[in-house]
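Dropping the structures in below, format is structure tokens.
Just so you know, all these numbers are worked out from the coordinates, no wet-lab data involved. Model, not experiment: these values are computed from the prediction.
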Structure I
């Protein structure tokens, strides 16, 4: 019970619920105001305008949000006007409807915010069918009032932002900490769950994508606003938490272990238990901090991570005592490197704790304003972007065609069969249909199940009471919850939308059962059309669309590798460039992970060469982690100068990645050459580690068992650099082989 109450409390304090309240306020206020004034007919178009232009109000910079709502308002007014004037002429209406469906849906090529503006335009087209206005004298005032509704919603959005300016930042920071906490705990399970690693890796792909998406939104929320308006105390705190979350994510990524090697070194799993428990403890700590951020509660003084860290140290000592040096050296170095990364993660978590506890000596953000723009992913809005997508090779172009055919078919079918409220079928298609089959199918199931649940609840209420006040209260509550849950739980959102529609109609029309009946039938029909269209018409099977995503991942991995090489040569000069390359590589691998997840949702018969593609995704992911492992060590330790053998191996790996890109693009291979023999360079790097090991063995024989920190770091550096580079070379070669096979097969 306590856990449920805590969940409800966090939800009610979340920005998702705040967004639902904001929309409900924007919709209900004009209804109440004009009802008391006595001009209720003016309220409906204003409410419609507010409702239609709410989708573009998503977390982000104020400028982008205002632009999205203003463009959405102009677009919905234009579309509404065109549809209302064309309604008396059925052939013309069908042509206009097809043109609007195609071109407006194609606006999605400009990114997520543009896709929501596109959704508003398509929603306006459908809702225009529900409005009975025939003459210009009726249409134009209605459309102008809709425009006022859009501006009214913009005012409401601005007011709510002023009342809680950091609500979105806190929400995204909280969700990011929760996801990273879950990721840490998943990585803990990967250490010992030998038989479930493929399943766990697929879960890891999903979490990585979600964390990268949150980080991208936070960059816009924090960096763009900070760049324009300076920093406040809360901005400073949130920026520090964000930077720590990015550092933690990189550290977790950097410790993508060679699990086959771990299985070889630690046949007895007890030596991994302390490291596993530390990961779990850090994950729980991040989840706790996530909840405290939302609830705005105080951070407790107790710090459980210190005890877990000491247990890992004791475990390493126990391993050395049990196995004995020099036999224990390789395993001990692996455990020690793992401990170093976990210690740095714990330090970042403790830094977040200090920031949230308002400790005075918390560090300040030192990122220069001119550098912040380099971390932002800017969306191009040139006409050329749409022109480039005018091809059947474009997933969004095929989706626009498919969507247009589905909409026209549903409208013509509804007209021929004289289906009541045909626009409900069209509305279902708009809400459900997505560019890929898997997501469309999933949303269809959630929509149908949610509609049935909502209908069952509404029937129960109607049977219990015919009180219009109860209907009005439930309509308001269900509207708030529907928009609060639309991103988090689509099934529940669909249920509350159905409840809202039923009770709104019940206030107008006493025959609620008829409303429920048509609502369920139209939802099932619209969902069926959407799924069938996605399967039959110009389908976008992910296995056939992976080439560009793979090429991008390979290129960004190559740039990340070169940036890491430069970092090793001059840490102070190249750290910013390294972090930018790291961000781009993480985003590229996130896009690849997302594409793979979409492929798993496709029908089994369309998942061509599943294991091959899974292997390529895993190899790319492992490469990012191996590069991050080297980069993270360089940043967090004092290192020796980079050798020419190091540079030669980096060049070989970069050339192999370039060759893989050339194979996928069917272009000639153009790579730099080196005069150094790669095998000899590889042996020399390993020899530097073995030389340090032999020197250490001699010290042990002399009775010098204590190892100073500098010597330990040199030993760790030699072991990590040589092993990670050789591993990267093997990974790049395996990736090239897989790329050749992928190119030949698909």
Structure II
């Protein structure tokens, strides 16, 4: 075929040599599977902020002071032994259980030391006598190794708790990370278990045939495997957080299915016009696949925003999503054309009864929607925009923070043990360390300032016991205040802000001391500040590059401006609904979510980058069909009606698939995944319905030919042509997928010369 672009030529080449293409992909997948075996060696549970923050500087000084003093800086674990009866640990029998457990722990792998109540150390039994505490030191100082080293310890405590008379739980960096890892793995499995079957059902309904429905699922699965293999390669050069696996699976399923869905449907559409299998693959490659490649580019640009965050977790999430998108685009560009060439019209086998009627009904439905919206474009646009703004309104009350242990299920042993530890043994793990650094901390002025600060802390309801410990030498003084408020909440961060902005300056005024505040609340306060400081630049980067790409693709300055505004509306609505459900608790119990005091600090920026990219997907798919029609007809109204009618059901089906995938993650027990999955799912629903079905056609009808305004002074810019060049004639009005073959078993084999038995016009084949 003449006039094919790069994607069309690539698809045609893959279709001409399908077996060679399949062998190449088989080698790639096998290599990825081999690489995945080393995935555990490149992933870490540690989060590192790559810019200097006060909390980290304070912790570094504390660690150095402990090392200089020869103190034990090993990772600490706290083992709680709780009586399940009315008995107390004054009972020799119960105390014997503690002694027996302590003896077993001393012989446990990776345990360096054990301190138990039976060792004569005071303060290791609660006031009511029903909780005993065992302090355990692991044989590592590296937080990244904590979970691995704590696994034997957790296994022993779980086994000890099965006896029945006591409940045993380990609390500490390692054991908490293990709990999060297990829940993350369960969430991953639940996302796959719920998302994939629902996606298959939706695909069967969209395509009306089981074989066609299986293709997108298969390609999504292969894309995930390839992306995980690439993760191992990337991990050789940079640190990657273990959450990257969840991200690759979620995004890989979502975009992998969507991209294949649009290409397969365009192939079937072209077969209905009478094109040969090879020509149908070529045209699909030059149109739908070109749109997929461009959409993938916009998604990657949006996700690059996460890479601008100086945070290893955010960068890992961004890298995982980018790898998943690149793998999905590569599969759509090469593997899918080869499979379509081999299958030919067999792609329509195992037809679903009544699918023809469903196609007709869906086609009629979307045409009615288009007529209603374009008949009253001002009213439609105002109602749609008003609804999105109303949904976004709760965002004004957002409280940012980290739910930390509170993100675990309420019945979690780790969460219950953590709360018990801090209730019964104040200062066990919740404390605010303060470092005073000066030339001579024994100077009378520094001593007086320290006493003043201690007095201020003791009179502050957010703190309990305050201790002062001189470090070796004369330059460092350590102040540690027991924290009585949850450091992950806004109350905890307010206490840190008060300490830094008021109490420390008031106490140390006139001295040359540098006073640094560390601890969890300080870290979260600093982290939120880092996010807030980087957010404007990330927004500008994503919005600016997206505008430029759409400007080049559609040769219009109006289309990209509208796309950005509409995507921001859907993202804003998602923000507001997250706050409404999780922070204010409206409908939280209905969805099975935990109500929380704060929204995870990384959620807003994460959702913006991911949702902006995914929203652009739908926008590109819709506008590419509208522009393709407009280039032929030069009739804006007719082109809008055509674009919406032929993509309405496909976009809705794709959105339902994404919602199923995201919903699987939202169904997990971790609050952070609940917030993430809910936000992504609700935004996709709003984007595919209110934005694409109402706001886009209404505004395009209002602006008419002004939609395509492109100043002459910009004519020098290069053209991309997302809509493709291969399809040289406008599609006629009505056709059905049913006309492909009344007998799927008798469908042509897929040779280049094969034709549908009854060539039909084009349009309705893309609706279902």
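Here are a few things to note about the model shown:
- Here relative contact order in percent (Cα under 8 Å, 6 or more apart) is compared for structures I, II. The highest value is that of II.
- Origin of the value 29.1, 102, where Rg and Dmax of the Cα atoms in Å was derived from one of I, II: I
- helix-only ellipticity at 222 nm (-39500 (n - 2.57) for each DSSP H run of 4 or more, over all residues; to 500) derived as -27000 - corresponding label from I, II: I
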